[in-house]
1. Ranked on FRET efficiency 1/(1 + (r/R0)^6) of positions 263 and 343 (r between Cβ atoms, R0 = 35 Å, to 0.05), which label among I, II comes first with the largest value?
2. Suppose distance in nm of label points 7 Å out along Cα→Cβ at positions 247 and 319 works out to 7.2; of I, II, which structure was it derived from?
3. Among the shown structures I, II, from which was the value 12 of relative contact order in percent (Cα under 8 Å, 6 or more apart) calculated?
4. State the single structure among I, II that was used to calculate FRET efficiency 1/(1 + (r/R0)^6) of positions 95 and 127 (r between Cβ atoms, R0 = 25 Å, to 0.05), giving 1.00.
5. Between structures I, II, where is mean projected area of the Cα convex hull in nm², for residues 239-350 alone highest?
6. Quick one: helix-only ellipticity at 222 nm (-39500 (n - 2.57) for each DSSP H run of 4 or more, over all residues; to 500) came out at -19000 when computed from one of I, II, so which one is it?
Structure I
Amino acid sequence: MKKTSLLQEEKRSTILFLWLFYVVFSVYEIIYLNLFPLLPWYDDSANDVWHNFMFVKYGIMVAIIPVSIYLIKKEKTGFVKYILFSGYFFTNLFSDILFYKDNTPAYTSGNLVELVIILFSPIFVSKRFTYYISFGLLLKYILVGIFIKAPLVLFPISILIVLTFISFLILLRFLNYIKALKYSYDEQLEGIVKGVIATLELKDPYTRGHSERVAAYAMNMAEATGKFKPSELNNFYYACLLHDIGKVNIPDSILTKSGSLTDEEYDIIKTHPVVGAEAIRDVDGIADNIDVIYHHHERWDGKGYPDGLAGDDIPFLARITAVADAFDAMTSSRSYRPALQFEVAHQRILDGQGNQFDPQLIELFKQLYPQWIQISKMYHKGMDMRGGK
């Protein structure tokens, strides 16, 4: 849902930008071509090559329209603004050089289209694109100045720098506002998630703190892989917190049973990943990692549940969660047994390498094990303090 929403916003921004660009581009070029020749210093005979190139320029800019429409329909909207600016950059660069190459007429300033491009670029809320057009236009004036040997290009360059500064101020204001909203949303989401976890822990007091420790272990391992952006890790964290949420659908008599489970009871236990995944399917910020909840009980050898996936078919973050979940389950007290010693749990995790767990992740676990001990002690100490022990 989040990705769909962002794509829709990008699409709307791109369509608005295209309309603004082509309206201003068309009006400016029509006025420019029709009024400029009436000025007394215009020398039409010196620009035959330029006149011919203008047909090429307009052909290229018009051809970009159907290309843009096609990319928007194919949900590749992000490319449109770069293609549009690149087409404008190269065609305008050559037209300026051809028009002013003999210093007839004398070089004047930039044009209105560039003003629109710079001042409206913040609507994409993208530093990369703003950098791209700023340096692109600056490069254009430098190249024009070099080819036509006209120091007057310093004037539009100075105007460009001022406009770029204004554009970046607007962009940074947008980014700071979005950052504040995201921080507020994350705080609210974390509060809601932990409230749901607290409800689950009321059903099974033996799992108190389990979800938070699993999330801490899993985040530690995911960060150590170096494969994920902070935003991806943030969403993964919430999914880890809710990895056992499906247990709310399991009767207390089964969750807190002190003896061995029957086959029928174990089959009920095995439904919790499916129920949990269904519960968060439409939750923005968590649904992107639904596989973590659905597949965290799969095994590397294919003997896990609910789908019996094996090896690399198991989503990577679900494999990480499986290791974290197993380690905390073993080092925590349960209704049917006391907590195991860290050394015992450590050895059992190693014994599961290649059958229960991803072999590469177990190699990483060996390195992270001392950190996991500290994480466990920190969380258990925090729980004791909150419990007044």
Structure II
Amino acid sequence: MKFSKLIKMSFKSVLSNKIRSFLTMLGIIIGISSVIVLVGMGEGTTQQVTSQIESLGTNLLTVNIFTGRTGGITTNDLEQLKTKPGIKDIAPSVSQGNVTVKSDSSSSSTTTTIEGCVPNSATIRKLSVSQGRFITQDDVDNRNRVAIIGTDVADEIFKSTDVVGQKISINGNTFTIVGVLKSKGGSGSNSEDDKIIIPLSTAQRLFKISKVKTFYVAATDKDSVNIAKGYLQLFLNSRFKNQTNAFRIMDQTSLLETVNETNKSMTAMLAGIASISLIVGGIGIMNIMLVSVIERTREIGIRKAIGARRNTILLQFLIESAIISGFGGILGVLGGYGAEKFAKSFFNTSIIISTKVVLIAFGFSVLVGIVFGVYPALKASKLNPIDALRYE
């Protein structure tokens, strides 16, 4: 029998049970859509974080100290570090997450991250304001209760970003908004759009801490990064008595590598979870094809009796499996693109769908259909024509 005729017969068989065929495809559709969207989310997050890190410059070093509550270093220690070769400037920082911030003019409130900064944080960390001003040295010296807020916080509390001069309450303390951070996009606790910045000295008093556990170092230039990193290592080793786990120094290259490795692992895990749906879909195809073999036992017997070869029967059932999984894959791809637009519109999530991922997901769906269609196809091809003709 010609291959084209086999394909035509397979299409006819699949279309004769439209509802059942579509329900069989659902597992494949959900699996493909899930793989495309979840991998796309991983790719989008990676690109977004990479862009944010690269925007900080190639000469930035971030130091985190992991000691107890009373640990850390003082601002006087940081002044000593500024004299070391390769170090251009240092900006200490303290922060606290999940702080409730309320508006003095309404009942609106939100939970965000509060960060204490110094004036040179704007230069070292590439922080800028779209309205108003940044922290000044006068604010730090006098522990002024002023705040620069992110655009997400402004929208959440005031439904507007035109908020310079407005009052907010942080842990019962009233602050005056003097600036609005320039939006950088992104989401999560590290997003510049979802945080409030106050003077370092004010934050230390508010959080009841005297030492800092995070500070940012600007090397003289990108060629001086390793020199600056070496002096930081020596200084912190002497301060923490060679406790290797007491601190971590990250340059932009190390940070990018860490973030990318983490995101790759997360993306692989999400893709693996989504792929389970494809396996379930394949099992559904095998189940339906077995039912189809039983229903068409007499038909198979007649075809074998008039000369149909075993390979022809086998190939027909494999084609039917491939058609079901292939159409399921196409609908899954369309569903993935639809889910991408939905997520972008309603959840403000960054998703990047690559053609490579779509093709791999589609190819895998067809492969799953063929693999799980082999057993029913073999069973159909092995039917004894005499027994099949007797089947009621």
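1. Numbers: I: 0.60; II: 1.00.
Max of FRET efficiency 1/(1 + (r/R0)^6) of positions 263 and 343 (r between Cβ atoms, R0 = 35 Å, to 0.05): II.
2. Working: I: 2.5; II: 7.2.
Attributed to the structure labelled II.
3. Numbers: I: 12; II: 29.
Considering all the candidates, the number was obtained from I.
4. Values: I: 0.30; II: 1.00.
Going through each structure in turn, the value belongs to II.
5. Values: I: 7.2; II: 13.5.
Answer by largest value of mean projected area of the Cα convex hull in nm², for residues 239-350 alone: II.
6. Numbers: I: -23500; II: -19000.
Traced to structure II.
Bear in mind these aren't lab numbers, they're just calculated from the coordinates by the rules spelled out. Given the structure is predicted, the values throughout are model-derived calculations rather than measurements. Cβ atoms are built from the backbone, for glycine too; each structure is taken alone.
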